[in-house]
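So, here's a batch of structures to check.
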Structure P
Amino acid sequence: MEVTIDFSSIRNMEDFYSQLQEKLKFPPYFGKNLDALSDSISGDLEMPLHLHLINMELSQLEKFEPLMDTLDAAEKEVPGFFATYSLVRYPDEEE
């Protein structure tokens with residue numbers, strides 16, 4: 001399964017968890033924290049799963065670094081799980 005999370009409308013972790021909940025249909029008891037996310041990836045979600053985070057801005061990278069660390073760790077520990085990230089490119093940026 002491939003799931004895309006669009007960061008153009010995400011301001012905080014609550015926004016992230018809302019999009020994730022909508023797309024992955026976590027159970028109502030999902031804890032909306034990084035430990036619960038890690039537990040769900042390693043036990044509750046059907047694999048293979050590709051989580052694609054799109055439209056991230058550079059300013060969001062630091063804010064969401066703990067999330068990225070959690071997803072990176074899950075990639076190493078959970079067969080069939082991987083996450084990719086794509087940053088917003090602005091027209092005036094050099095290639």
Structure Q
Amino acid sequence: MFMNYESIIKPPSSQKLKSGRVRLSPGEDVGEHVTDKREEILVVLKGTATLMKGNETKKLKEGETHYIKENIKHNVKNNTDSDLEYVYVVSLFE
């Protein structure tokens with residue numbers, strides 16, 4: 001199964017926020033990326049996420065949140081046998 005992404009809000013509906021809901025099957029990841037000049041919050045809804053952020057690896061369980069400051073390279077992976085669902089909220093700087 002491929003990553004499933006659903007937009008919650010983005011411009012032009014909002015001015016400074018972009019948000020979406022992501023579903024990852026076991027073994028999937030979103031791909032390494034940088035939220036250039038943006039801050040991001042992750043909220044795990046279901047399952048366990050493996051977050052690689054800079055040189056750090058962190059496990060986020062259901063109900064946990066994590067803040068990613070601007071210009072940080074990161075990736076979210078599902079290294080479990082169960083589906084992972086999370087919401088991200090990204091600030092849009094001018």
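Nothing in this text is a laboratory measurement; each read-out follows from the coordinates by a stated rule. Treat the numbers as computed from the prediction; the structure is a model and nothing was measured. Cβ atoms are built from the backbone, for glycine too; each structure is taken alone.
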Ranked by distance in nm of label points 7 Å out along Cα→Cβ at positions 32 and 72, the structure on top of P, Q with the greatest value is P
Which structure, out of P, Q, was relative contact order in percent (Cα under 8 Å, 6 or more apart) derived from, given a value of 38? Q
Given -11000 for helix-only ellipticity at 222 nm (-39500 (n - 2.57) for each DSSP H run of 4 or more, over all residues; to 500), calculated: source structure among P, Q: P
At a computed 1.7 (distance in nm of label points 7 Å out along Cα→Cβ at positions 8 and 24), which of P, Q: Q
